[in-house]
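See the structures that follow.
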Structure 1
Amino acid sequence: MSLDPRTPVIVGVGAVTQRVDDPMEASEPLELMATSLERAAEDAGELALLSEVDSIWIPRGFWKYSSPGHLLANRFAAARVRQIVSEIGVLQTTILGQAAAALACGQSEIAMIVGGEARDRDARARRLGLAPPTTIQVEQTPDQTLRPAAELMSPFEIELGLVTPATQFAILDNALRAHEGQSLDGHRDEIGQLWSDFSRVASKNPEAWTRTSMTPTEIVSPGESNRMLSFPYTKRLVSQWNVDQAGGLILCTLERARRLGLDEQRFVYPLAVVDSEAMLTFSERRDLHRSPGFEKSFGRALSHVGRSIDEIELLELYSCFPAAIRIQQRELGLDRKRRVTQTGGMTFGGGPLNNFVLQAWVKMVERMRETSCESGLVTAVSGFLTKQGVSVLGREPSQPFLHDQVSEEVRADQATIEVDPHAQGSARVASYTVIHERDDEQRVVLVLDLDDGRRTLRVIGDPALAREASSEELCGRRLELGAEAAVRWS
């Protein structure tokens, strides 16, 4: 078909993984981001892209720059650049969707998306009592700031201390296990096999943070270097964000890319980006094992490109924790044996706070070029599976680019439950986890559904119950709730 000259196209990608033992010699996040964009321009075959860019989109990281887009624009001698920062809680797919939509509607011609972290550098420096050099920028502000519409956690969850992602995702994972009638051993085997496959992919990815292939047993078995965090999650089952990594993409309108004489054989097109922002805290979700946001985002994106999931050749499912992957697999109706990562995932490939998806897109573009695959799908998660994003890339667009929202449909379909912090009475365990602190303290977190249709949460510091919860299924068990932490098992 004849393509619209304003069709958005990814023309260049670049990634950086920095491994420097001396933190005083290591680059700060700004430098890593700049390098990734320089590599993206080299990949596109045109360094002039850096000075001609008209918008720079950056997901907020741990860094403290007030507007890194200004710093990057100055470095590249780019004039009249619009700088956009998206705060934590905004889907990374939203950035690609808005940047590509701006190209498609005539607001932009060359856009850059970039993010980076230097958490490993900072951690090494703290251990040595050092302060590595960092650019200070506090007065400039971006032209636009994208912010989430609501909070990711409820005050009740925060009051109970349930703020660690590993805790909430472990609760979701245990709920899925119980829903499917899976044994604790069977569940452990599944997540171990899944993450072992991720490690094998990472071992062949030059940009992966940890390139060591691990067995399922090495991943799920607690030990001195692999402590238990929240049952059943060990350290090797969770995202690794203490990394020095950056990723950058350069997008153009097709017309501008052709005018620059770029190689069309290397073009990859964003075909569809579909987000769900129907935010619901984990404790308010009646069905803890489900994600209607992914179900509807997947459906809308795949419908637009006219492909089933079996016809999408390459996948990169957001992989902060096994629960995220397992729930996406179910919502997609995916063959569980199918490989769902090109990077090695956020444990092994590396999971910098708010820009892993950028690195996933970089790797997806590279893989599509290497394999001549026609399509790839990359997903994003914000919060505790609170918001969901789906992006589909292709070598040839068959429809105009789509950036869509399915939030209203998800709100209408997402089953909720009233959470009462003070609820008492007869209840059953909907899900649970055991939090393991560094001082060896163990706390059992119970999600409890009362017979009258309400829900409450309890955190109990009972070592005997913690041991039992790690070896026997608590989901479905009945009990009587009294005031505060008073619990009497049926």
Structure 2
Amino acid sequence: MRVSVFARARLAELHAWAHARGVALIVVGGALRDGLLGRRERLSNIDLAVAREALRVAREAAEALGAACVPLDEAFGTARLVFTAPEGERLEIDLAEFRGATLDDDLRGRDFTVNALALPLEAWLRDPDGLAGLIDPLGGRAALARRELVACGPAAFTEDPLRVLRAVRFSAQLALSFAPGLEALMAPSVAALSSVSGERVRDELLRVFATDRAGDAVEALNRLRVFDILLPEMIPGRDMAQGGFHHLDVLGHQLEAVRQSDRILADFREFSEPLRGPLAAYCAQEVVPHRSRKSLIKLGCLLHDIGKPEKRGLHEDGDVWFLGHEHAGAELTAPIVRRLKLSNREGEMVCALVRHHLRPGFLSREPELTRRALYRFYKDLGEDGPACLLTWWSDRMATRGPRSRLDQLDQQRQRLEAMLTPYFFKPEEVVRPLRLIDGRRLMAELALSPGPQVGALLSAIEEAQAEGRVHSADEALALARELSRGQIA
């Protein structure tokens, strides 16, 4: 665990303030667990427990120390302190009252033994990595040494069904295996996930997709029948054969696409070296705070063929077809992203990935990748273009499995790189040509009134630039005159 100078200073200030008022603050859960695992992520969030009146403590501390205070759950007495450095670093400190009369009660009421760990804040500040004096009533440290996820008690999942998703998430995030009997303990609480808020479900799913083990996680969610409750639109694809081109059923293929995206997005090693860094930075960008493109691409992979059952048909030669499944899938995805409480921007992105996931494949099979086709692809997809290409590639790599022809994969990978390269290295040529003329000048030169015709002419000029037919403002005006007279269709 890397603790920055800023984070250490804010926590030391909070400890001094609380100590002066006789309030004992206890570090619990994740920071201690990650320290034991030797994880090197920078500390940006830490959980602290306090015996009582956590909301009052949080409000008074925020006022005294210049932090923002965000109540999280007044019924359970939890609040968040947010400290922000001038250069942008952010530290979130979550304060919660003991779940029970004592700290021991609190720890025993938590979800998993690897999270039922505690240490006074003062001791943790002295040595965040040493953890001398660690309070560990349920053997969480030993479970971590075994790389095993163990429930704190038999009621862990009935108390909060979301812990079913948290178990899968921790397994993926921390590379922990389920303890014997854990799935049997989880199974009775799966149906109760329908009562959990969309926001809580969303956060756990997207944290799963942020890992490089999302493929294992979605297999576990399918095995536990979690998708039957949370994403019932996927279930008609279970055991639905796809014909000879695919080696898996519809649902199995969607899960395999997530597994392939794990491999592809982990390091982009199968792409040429110049593309790896830009692709990694692109996927790491957060569409909203704490939710990256990487997570949303994997959600798109999970849902990309959700429209197939509705569009399944048999050709007269016996082949299975799913004509129009991408559009049907986008229609099914729209209510899913609303149910998961994604932001409008996130929802638009995921729906676009489903709707357009076939387009890169069509372009890969064209004899030539024209500048016009590339321009139109990016005009429709915008900044989601590379995400769509990565979704398609995950889909492609999940399709035939051992039946894949290496020569075809090599050819399609080359075409994929040809589609990605302009976005990152030459956007002004094909993806977003620099505007040669604006609407005001166009109206003045052609005596036009404001209206749709002006926008249509500007779009036509931009496409001609992308094709390499227009290079200057004069050429742009000449094209606009021809188009406005109807001489060019």
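Read the figures in this text as sums done on the coordinates, not as results from a lab. Because the structure is a prediction, the values reported are computed rather than measured. Cβ atoms are built from the backbone, for glycine too; each structure is taken alone.
Before moving on, here are some points about what is shown:
- For mean count of other Cβ atoms within 10 Å over residues 113-120 computed as 28.0, the structure of 1, 2 it came from: 1
- Structures 1, 2 were shown, and distance in nm of label points 7 Å out along Cα→Cβ at positions 25 and 369 at 3.0 was computed from 1.
- Of structures 1, 2, the largest value of distance in nm of label points 7 Å out along Cα→Cβ at positions 265 and 465 belongs to 1.
- Structure (1, 2) behind the derived value 1.1 of distance in nm of label points 7 Å out along Cα→Cβ at positions 49 and 105: 2
- Read-out Cα extents along the principal axes in Å, computed value 84, 59, 40, structure in 1, 2: 2
- Of the structures 1, 2, the one that -16000 was derived from, the read-out being helix-only ellipticity at 222 nm (-39500 (n - 2.57) for each DSSP H run of 4 or more, over all residues; to 500): 2
- Comparison of 1, 2 - label where distance in nm of label points 7 Å out along Cα→Cβ at positions 57 and 473 is highest: 2
- Among candidates 1, 2, the computation of percent of Cα pairs over 24 Å apart, for residues 201-384 alone that gave 40 used structure 2.
- Comparison of 1, 2 - label where relative contact order in percent (Cα under 8 Å, 6 or more apart) is highest: 1
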